[in-house]
Structure I
Amino acid sequence: MAKTIAEINAKIKKGQVVVVTAEEMIDIVKKKGTKSAAEEVDVVTTGTFGPMCSSGAYLNVGHAKPKIKLGGGSATLNGVEAYAGFAAVDIYIGATALSKDDPKNKVYPGAFSYGGAHVIEELVSGKDIVLEGTAYGTDCYPSKGIKTLINIKDINEAVLFNPRNIYQNYNIAVNLSDKPIYTYMGTLLPKLGNANYCSAGQLSPFLNDPFYRTIGIGTKIFLGGGIGYVAWWGTQHNPSAPRAENGTTLVPAGTAAVIGDLKQMSDKWLKGVSFLGYGVTLSVGIGVPIPILDEEMAKFTAVSDKEITASIVDYSKAYPQGIAESLGRASYAELKSGKIQVQGKEIRTGGISSYVKAKEIAEELKQWISKGKFSLTEPVAFFPGRDSGYKFKPLPIRQPKGGE
């Protein structure tokens, strides 16, 4: 029998809701079947914790005396450049922005670097942050410079806003060349020396809702240890990506843009990370509740690591987007075993996302819902689906006319 989100929320309010994690749902469906599981279970919780480069935060730092117009000027936070091209004291700091004062950048860009992600982690942890700004001065905003300490407790707004998070599946990165390469997937050793992957597999949100039936604009989520929302589909959203028979995508596909109050969040679930030779990124903890509306959703949320595969891609080349150019496939069960076979060679694997923390997020979200602290939301609009014609497109390189 089909359920609605309103009916599930009524159960949450009465303390009668049945919530399980996506990991637990696998065994429930195996023992009882999808029909009984759909009748018994109301919500399945998912989780992921890993580097998500397309992340950042916008802040309103408040007006000083005399007032300053940072918009049109410049701003840095702990020496990391923030974007100030908004109004007077609204700024945005991107996770991958690097400190220009970090001497290690001159040796290896990104070698143990400090950047925007670290500023966000320190801000949410309650540390004082050095704000420096310059401006051209106007009659209404006469100040031309400012240097002060700011703290998350004192500024007006601090909002995590990430344009692209929770990728629906991702590549397995390897290196066929004769030298090590340094990537956002970590260091890849030469001649198939290792294979790195980045997904929670069976706990990953979009792998449990492969056709975006319940995750949409307005979906309430666990974000960075607080409550957040899906704001839009994410950049590079690619719902037309090829899929397996169970609905899981075979290459990177759906993404979500997410937003939430940074003042509610925790540095436990927002961590600045540095990758040698690449730079800085932010590891973000996200958990998404999946309402079990019917038997199909019970089936989707019972997908296991052995049923989800990812493409093995050589990152020493301009790595491909398409499935046809991959070096093969491996399941998440194989990846988590510590080794896979590529071109007849057994190579060790490493996950740059944390499955342990993903489990913790799914469990924490489960407790929030079970205790009535977290209700579900109806999406106000759904993401473009596989039949929408919406797909990720590469940048066409065109030369401007009349000059360089």
Structure II
Amino acid sequence: MLANVFDTLKERGFIAQCTNEEELRKLFDEEQVTFYIGFDPTADSLHAGHFIALMAMAHMQRAGHRPICLVGGGTGTVGDPSGRTDMRQVLTDDIIAHNCDCFRKQIARFIDFSNDRAIMVDNGDWLRKLNYIDLLREVGAQFTVNRMLAAECYKQRWEKGLTFLEFNYMVMQAYDFLELNRRYGCKLQMGGDDQWSNIIAGVELCRRKENKAVYGLTNKLLTKSDGTKMGKTAGGALWLDAEKVSPYEFYQYWRNVDDADVEKCLSLLTFLPMDEVRRLSALEDQKINEAKTVLAYEVTKIVHGEEEAGKAKKAAESIFGGQGSAENMPTFQVGNQAVGKKLLDILAEHGMVASKSEGRRLIQQSGISLNDGKISDVDYVMQESDFADGAAILKKGKKKFYKLTK
């Protein structure tokens, strides 16, 4: 008999809050549970923060339950105020549609949609058709303003002001749960712990309108041991799209996590058995690097496939083993005009540094090398000889390598 998926999620460290653990655990034992997680299309790629939700969804599906993957073609027009101190940029319909398409393709790499094992929906299909007055009468009457104002997702916005547009977000997300319950018998909404207020609103709305027991479950957010968000790079978010963050860079991010974060990442972001997770996490001193290598390979394999994970691992081993292989490094085509141009300008233009001031500081602190030679002059100009072997190998800090080609 398969283990109850609640125990699996709990052991691996996913669960933050749950509306009724005892009832939900019983439900998982008794039936195939249809559940949903929503993804608002705020960009054209999912990122590391979404990855933990996708992994929770995959564990649920492996245990025999049915995911509904919801892309927010409707809620994306408003923008979730949760965890925000300012209003999100309002996106055009064309951008929202494009981003939803990108999400669908990415989610399909994690979830099996064959034979009705999972469902993909867009809440724009029902939210965009709603009549305002009908919504106010049917749904708005079920919400009290004082209860909404007490929600954590709105508290952070008092100082800068909470728009009426964003104030409606909770109502829209709650309506999604009601609609999915009516259409597909959805009994559980999952999401990040910052979504707790919105999820509770949906549970309450289903109870009041349909007189049905439904549940909410949140997973822990992906944070480092110091409490800060994981998945941030010098260039921004750690995207799951290989065009935005190469498989090699993605691999290197996980290979370089802090020692204190290894166990959490192995538990949440891989399918390794927990006995193996504990064995790897118990390694100490230099041996912990073995665990980090396994972590980087497993996570990259899930996101980018086995072939790309193997390439990234081989490239990293070649570089850090002193063999200097540049085959699978992130590559930047800097063009013939790079000769005679300041290296600092090239670094900034191609996003290898977040800004010129960061690049200047790195050079001054001996943090930039070109073809194994330290660059100490902030005004260093690229030479033809730098590309003698067809490419220049740039090293940033101790662990990041880039290949520059003309």
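Rule-based calculations on the coordinates, nothing more; no lab input. What you see is a predicted model; the values in this text were computed from it and never measured. Cβ atoms are built from the backbone, for glycine too; each structure is taken alone.
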Which one of I, II has relative contact order in percent (Cα under 8 Å, 6 or more apart), as calculated from the coordinates, equal to 15?
II
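Computing percent of Cα pairs over 31 Å apart gives 43 for which of I, II?
On the way: I: 43; II: 46.
Of the structures listed, the value fits I.
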Any idea which of I, II comes out highest on distance in nm of label points 7 Å out along Cα→Cβ at positions 205 and 301?
II
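FRET efficiency 1/(1 + (r/R0)^6) of positions 77 and 285 (r between Cβ atoms, R0 = 35 Å, to 0.05) computed as 0.10: which structure among I, II?
On the way: I: 0.95; II: 0.10.
Among I, II, the structure yielding 0.10 for FRET efficiency 1/(1 + (r/R0)^6) of positions 77 and 285 (r between Cβ atoms, R0 = 35 Å, to 0.05) is II.
Quick one: distance in nm of label points 7 Å out along Cα→Cβ at positions 29 and 45 came out at 4.4 when computed from one of I, II, so which one is it? Can you show the working numbers first?
Details: I: 2.0; II: 4.4.
Going through each structure in turn, the value belongs to II.
Thinking of I, II, which structure, once helix-only ellipticity at 222 nm (-39500 (n - 2.57) for each DSSP H run of 4 or more, over all residues; to 500) is computed, gives back -5000?
Details: I: -5000; II: -12500.
Corresponding structure: I.
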